[in-house]
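Input: structures, listed below.
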Structure I
Amino acid sequence: MNAKTSNTQMVNLPIEYSDKQVTPFGGMSLLKRFLDKVEVKDYLQSLSLPEPGSNRGFDPSSIVQSFWLGIWTGISRYIHCDWLRYDKVLQDIFGLATMPSQSTYSRFFGKFDKELNAKIFPEMQDWFLKKIDIGNITVDFDSTVITRYGDQQGSKKGYNPNKRGRNSHHPLMAFISQTRMVANAWLRPGNTAASTDCISFMEETFKKCLQSKQVGLVHTDSGFYTEEILNYLEKESKHYIIAVRMYPNVKAEVLSQKEWGTLAKGIELCEMKFAHINGQERRRYILVKKKVEDRPDCSGKILFEDEPGYRYSCYVTNLDLPLDQIWNMYNSRADCENRIKELKQDFGLENFCMQNFEATEASFRFIMVAYNLISLFRHFALQKHSKATLNTIKSQCFALGSWTSNHANRKVLKIALPVKKRMWMDGLFSQIAVLKSPFSYSNA
């Protein structure tokens, strides 16, 4: 490196300041126009949200919209929300006079109680899902662990595979497989089992959140394998595929199976009938045996010491379909883990926590609605990016430097964008302009 090059690299640009209002999120004008099509603002104003204590308080619907804006722009703490109060351009885009402070969010969510949460959020999910035109849907039930670093209400020691011995919450979640959306979600104390309150949760999901939809199939993992849950699903005439927990009597039955059929190299299937003590005999138990040598990354459990080279999985179902088709249908629920991961990484699911349990659950369930709105946006507004995460959408669409100026007696948003990308951006605006509710999903 010569001296001339070295000196050039050491030169810093001079610094000056400007009072000009600029936002790093001008591309969110796409999302604002899409939300207008969904009519979110009008619906929020119709809800019985907690009212402010004074005439100078924030409108509740504006608090919710501002909370969502914080999530969509990458905020993961209530205290970080204060930064958006300085973004006047973003406030202009969304028609907000100003944005709440951390204390406003704390007071607002602190007004939620168990009854209000149970009333508002199923209603909101039902309203949102009525915006979607789709045939039979598959509902995946799952649970996750959210580690807490304090003594918040409901934060208890329980199953926590990543932070053993730490306090946690243990939410229940229901996903719609075809739309990559959340159908319902409950926050629960950390010392609850996976299946605790599951029937009540399913009842609310099917009869309130999804009352306008036809549930064609239910998936759950082995944490939900109980006689009570199976009986409930059969009573409600729901088709299901549920992973079976390998209790000793199940293992003994698996060991007795002799007639295995080969599906592919290293994969064998068979079917058995089985009943637990005081349980009725289910119609079909599907067994899958995978040879580790041929399938080194296969899932399942090693059940027998004399067969260390094989992993087993077992599923119970009331579907009358070929064994391989049932197994393939269940494997699609693996996408639940991706949805949970995205909620934690991109939507701050683990971070908005308050001392009061119901307040934390209120913010937790509002995050689910924020996630669903982005899922709807990326499917119908972005199309080619239908599987993009929120972080990808932010970098490609939302993070565009912008400012406002007055032109012909009206305010105009100026978006800084290279000429070669402007046609693409115009195409997105045009795509949103012609959208109409309900939004039709193909089940093909």
Structure II
Amino acid sequence: MSIAKELIVDVSGAILAGSCTNSMHSIYDVASEIYSLGNCNVIGRKKSFNPSGAAFVNGASAHSLEFDDNCYAGVVHGSAVVFPAVLAFAQHKALSGPNLLKSFVVGLEIEFAVAKAFSNTIYDKGWWTTSVLGSVGSAAGVASLANTNIREIENALALAISGVGAIRAVRGTGAKHYYCGRAAESGVIANLLAMEGATGPLDVFEDRNGIISILNDNAFEHSHINNIGKEFSLLTPGVDIKKYPVCYASHAAADGIKSIIEAKDIPIENIDKIICTVPPIIASNLTFHKPRTAKEAQFSLEFSIALMLKYRDIKLEHLSSKYILDPDIRNLLNKVSMNVGKLPKHIKPTREICPEWSNVELFTKNGESHEKFVGAPLGSSIDPLPKNMLFKKFNSCVEFSNIKFEAKSMYKKLINIEELKNCQELLW
């Protein structure tokens, strides 16, 4: 449960920071017209919505800055969808912290199990799995809170998954976090409908026009479903917590270039070129080579490297035109190139290498060259983020939001969420 509690801390910070972005101001304004008031906290806002509205807004906020966690079971952002859904329902029913924590784990594990059964081929085909599979996780998590019967759970899951989800073309736009919010909302609404007697196609997976056929050409490894509760994806492959607010695909390369410049103390003006060799999954995500907006910059390997060269870090405040259009940054973009390839010959494949590894080569104007291979960035499940860095990240999200409250006390409440008697006491 300690991993799950760290994820709750992390995603809560991401929601809080994300709530103050321009795109979230727009989503919140529209949501205020659509959803009724309720007792479910909209994080970063003074207003509370009904459960579906709170799940939607908090889910969108969670992913609006690309600062939420990642899991290679499906290549999904699990917490950003599941936590807003179960938080909303737990507050709606005035349930306890232990109830919330258990449902969060249930939702994640069922989502990850379905993802493993599909394998990552649906992601490779272009489906944005956070949206497609997130509805499964949010529906399962809420169902575990709702104390419903088997038939209601079946119908809730069927209703949620029937809507499928978004395509990966959403990257670099506000549609990406919008659909994250929709996936969180879907789990809440599907359960409420099922509790009122609504039905869905119970053969949504197996039907000849079901999602196994439509999404994955009938490929589905059922053993992962049978092993729910026996094997835990929170442990294997685990969940990666980001230390930079950009697509996780750029983190290994960013760590690599940081390691080189800090070890060798190379002046920026002496850098001739940088070549990043990466696997195909990274190239398919980091498609904006000369970004002009914050959303594009979050999916730009060149931008992440340029920031690391100039500031030796990537922070939330860097996601603005002041930095994206800075002449120095634009010049550094031109020095970085991406090369899609295989693992370097001197690196042997092991379980210590994640799917989004990077090999960075830096060449100086005086003929020197330096190379760094990063199999898994700090913050990955292979190399977890230390607790002091988790709090540092949470605190940076609080500061970025400009919302006045004590970060240490909220961190303590979240990391000890099993002690909470009523989730309505969680107010950001």
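No value in this document is a laboratory result; all are computed from the given coordinates. For clarity, every value in this text was computed on a predicted model and none was experimentally measured. Cβ atoms are built from the backbone, for glycine too; each structure is taken alone.
In table form, for the structure just shown:
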{"quantity": "Ranking I, II by volume of the Cα convex hull per residue in Å³, for residues 107-218 alone, the structure that comes out highest", "calculated": "I"}
{"quantity": "Top of I, II by FRET efficiency 1/(1 + (r/R0)^6) of positions 251 and 387 (r between Cβ atoms, R0 = 30 Å, to 0.05), largest first", "calculated": "II"}
{"quantity": "Computed 17.2 for mean count of other Cβ atoms within 10 Å over residues 235-242 - originating structure among I, II", "calculated": "I"}
{"quantity": "Distance in nm of label points 7 Å out along Cα→Cβ at positions 123 and 419 from the coordinates reads 3.6; which among I, II", "calculated": "II"}
{"quantity": "Test item: distance in nm of label points 7 Å out along Cα→Cβ at positions 243 and 259 calculated as 2.8, pick one of I, II", "calculated": "I"}
{"quantity": "Value -10500, calculated as helix-only ellipticity at 222 nm (-39500 (n - 2.57) for each DSSP H run of 4 or more, over all residues; to 500), assigned to which of I, II", "calculated": "I"}
{"quantity": "Per distance in nm of label points 7 Å out along Cα→Cβ at positions 195 and 299, the highest-valued of structures I, II", "calculated": "II"}
{"quantity": "Ranking I, II by volume of the Cα convex hull per residue in Å³, for residues 67-306 alone, the structure that comes out highest", "calculated": "I"}
{"quantity": "Cα Rg over 2.2 N^0.38 Å - structure with the largest value, from I, II", "calculated": "I"}
